[in-house]
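Alright, structures below, take your time with them.
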Structure P
Amino acid sequence: MHGFSKRRAHTQDESNIQLSEQGGVRALHLGNSMVQSAMRLTAPNDLELTYTRYMMGFMLFHSNPENILMIGLGGGSLAKFVYHRLPRTKTTVIEINPQIVAMARNYFFVPADDQRLQVIIGEGEDYVASHPASADVLMIDGFDDGCQVSSLCSQDFYNRTRETLKKKGVLVVNLLSRDKGLQEYLRRIENSFGGHVITMAAEARGNLIVFAFKQNPGKLAWEELRERAKKLEAEFALPFPEYVKKLRRGKTL
C-alpha cells in the first residue's frame, strides 16, 4: 500500500513507527511492513513513490496555487516538493501524531516552520471545518491500517472540503482501487462537488487519485491540457503527459 496511515492518537504509539533503508531509499512504516512514505537519500526533495507524483497532477488545472492545505504528513514528500519547487506557494499540513512530525523532520528533512510552511498537530477534519475558503488546493492522504480514515471520507467531510476551497479550488484525494468502499467514496465526492470530478489511476491495482473541482472548469480542452502537460513536464520533471492520458472524466465534465 502506498498511502499515509493517519491513525488516532489512542491507537498509535511510538513503537508503531519504524524506519527502514534499502537501496539508498529510506522508508517510513506505520504499524506494519508496508511502505507509507519513502525518500531517496541522494534526492531527498524528489517524489519517490508513484502515487505522490500523480497527486501533483492537480497542476494541470491549477498550476500556481497560493495556498495548499494537506491532511496527513507522513514522511513529508509532498510538503517538501511543494516547498522547494513552488516558491510562491504557502503550505499548511495537518498531522494528528506529533511523533510523525518529529520523524519527518529528523529523518526525512522536512523543513522547520516558516512563512511558507506550517505543520499543525491536530485533527484534519476539525481544521477543514473551521477554515472556509482558505485553500486553492486541498490534498487528502489519510489511511488507517490500509483503509480510509472514516472521518476523512464521510459525506459531511467531503461537503466541508468543498467549503474549504477557494472559488477555483481543487480537492485531491488519494484512494486505493482495491478498497471495498471505493465506489461509495467516489459517489460521496461526486455528490459534494456536483459531479465535477476526474480520476486517474496511478497504478493498475493500487492508488486512484481523485481531482474534484469547486466550480465546473468547463469543457476540458484536451489539446490544451496536452500542451500544458508538456510545459509542466519540462519544468518539474514529472510525467504530466502520462497523467493526461490516464484522466477519466466524471459525470459533468
Structure Q
Amino acid sequence: MRKISPIFFLAFLSLFLVEKQASGQEMTAKEMVTKSYNLFLGTSSFSTMTMTIVRPQWQRSISMQNWSMGDNYYLTLILSPARDKGEVFLKSKKNMWNFIPAINRMIKIPPSMMMQSWMGSDFTNNDLMKQNSIVTDYKHTFTGSEKLEGYDCAIIDLIPLPEAAVVWGKIKMWIVKKNLITLKAEYFDTHDKLVKTEMASQIKMLGGRLLPSHLEMISNTKKGHKTIIDIQHQEFNIKGINQNFFSIQNMKLIRPKSL
C-alpha cells in the first residue's frame, strides 16, 4: 500500500477544516434578507429620485428628495410637479404625517389609510411605514435557486409569523448570492394570489455601494399599472442629521438640498 506523506495529509486536513468552517458560516435565509434590506440603509441617508406612475391611458412623474435615519425615521420632500411641490411626508417610528403647504395643513395618516395608494402610485402608505417588516414579521426559508438577469439568486419565501400584523400572506424574494441585491420580490395576499411584483435593475455604484438604480412595482391585478423609481443620487451616513431633523416642526421648514 502506498503511504500518504504527512505533509499531504496535513494539507488535506487543513483544506477540509476550512471548508467545514466556511460551510458553518453560510448565511441563513433571514440573515440574507436582513443584509439585502440594509444595503439601502446607513446610520443616515439622502437620495434624489424620480417616481413615474404608469397607467393604461396616462403617466406622470414626481421628483423628490429623501432623508432617513436608521429604519425608524424617513422624510420625503416633493420637488415636482408644481401642484405637489413642497409637500412633505414624515415617518417617525410608528407614526406618519403629511404636510400640504398649499393649504397649510398637517395631516396624521391613520391606520385606516395604511393600504391606500401613496401619491397615486402602486406603493401604499403601509409599504413606506413597515419597510423593516420583511425582517421582523416573517419566517424566512430557502426554497431554491435561479438565474435572473445573469445573476445567481437564492429564492427565499417569507411567511408571516402567527402574531404579526401584516397584510401579505406570503412574499417571495430573489436575492443575488454574491452581492445580496434583491432583484425580484413577489407579494401574495392571504389567499395566495399574486398581487404585485417588484423588479430591480441597472445596478451601479451609488453612495459608494453597488445598488440597483431602477425599480419597478408592477400590479398583477390591474393590467398596465406600474410604478417606476429611478435613483439619480444617493449618499450614506450624512453628517448633522439627528432625530430633531425628523420632526413635525421641520416638515414646514425643510428645503431642497443642493447637490
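Before moving on, here are some points about what is shown:
- Given -4500 for helix-only ellipticity at 222 nm (-39500 (n - 2.57) for each DSSP H run of 4 or more, over all residues; to 500), calculated: source structure among P, Q: Q
- At a computed 6, 25, 34, 20, 7, 4, 3, 1, 0, 0 (P(r) over Cα pairs in 10 Å bins from 0, in percent), which of P, Q: Q
- Per distance in nm of label points 7 Å out along Cα→Cβ at positions 110 and 214, the highest-valued of structures P, Q: Q
- Mean count of other Cβ atoms within 10 Å over residues 102-109 - structure with the largest value, from P, Q: P
- Taking distance in nm of label points 7 Å out along Cα→Cβ at positions 94 and 190 as the criterion, the largest value within structures P, Q is that of P.
Every number here is computed from the coordinates shown, using simple stated rules; none is lab data. Fair warning: this is a prediction, and the values are worked out from it, not measured in the lab. Cβ atoms are built from the backbone, for glycine too; each structure is taken alone.
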